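> These are the structures in question, set out in turn.
No value in this document is a laboratory result; all are computed from the given coordinates. Nothing here was measured: the structure is a model prediction, and the numbers come from that model. Cβ atoms are built from the backbone, for glycine too; each structure is taken alone.
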Structure I
Amino acid sequence: MRSSTLIVIAGGLLSATTFSWSELRSQGHRNISDIYRDAKAGRIRSSLYKKLASLASLILITVGMYLALSGD
């Protein structure tokens, strides 16, 4: 397996750890404009772990995609 694939998978799994099943079920019926409105009003709270994990996940996926597209 190529290193770029492993890095992208690691980023996806890290991103998946920030969600709980109850969050996913409760947010399923809301549309994007409702979520945006709540975020703009400051009603969406996020822990430090979620912020750091999402940033690290974004970096891992970006690096993995760069490696995959550049030929690894």
Structure II
Amino acid sequence: MKLQYHLHEIVKKLVGNINPVGETHTDNARFENLKVMTGLVDALLTDIDTVAVNNKDSRAGGFASDFFDEIGIVE
């Protein structure tokens, strides 16, 4: 779990703040950061989905599929 925390913190620092504050210039920049963050999440979910679909009968495929079940994403 430590590695996950560190990666999360690194990504947040690389992407930048995504929370709006009600100031147009700042919010515009943070909205761009949010688009980067959601693009990254989409790419990561696609990678995990590929493991789930292409490896249905393996431990990794089952783990990936269970992850999607846990977060409420169904096939």
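> Thinking of I, II, which structure, once distance in nm of label points 7 Å out along Cα→Cβ at positions 20 and 60 is computed, gives back 4.0? Show your work: numbers first, answer last.
Values: I: 2.1; II: 4.0.
Computing distance in nm of label points 7 Å out along Cα→Cβ at positions 20 and 60 on every structure in I, II gives 4.0 only for II.
> While we're here: Looking just at relative contact order in percent (Cα under 8 Å, 6 or more apart), which of the labels I, II belongs to the structure with the highest value? List each step's numbers first, then the result.
Details: I: 70; II: 16.
When relative contact order in percent (Cα under 8 Å, 6 or more apart) is computed for each of I, II, structure I gives the biggest number.
> Okay, next question. Of structures I, II, which gives -26000 when helix-only ellipticity at 222 nm (-39500 (n - 2.57) for each DSSP H run of 4 or more, over all residues; to 500) is computed from the coordinates? Show your work: numbers first, answer last.
Working: I: -24000; II: -26000.
Source structure: II.
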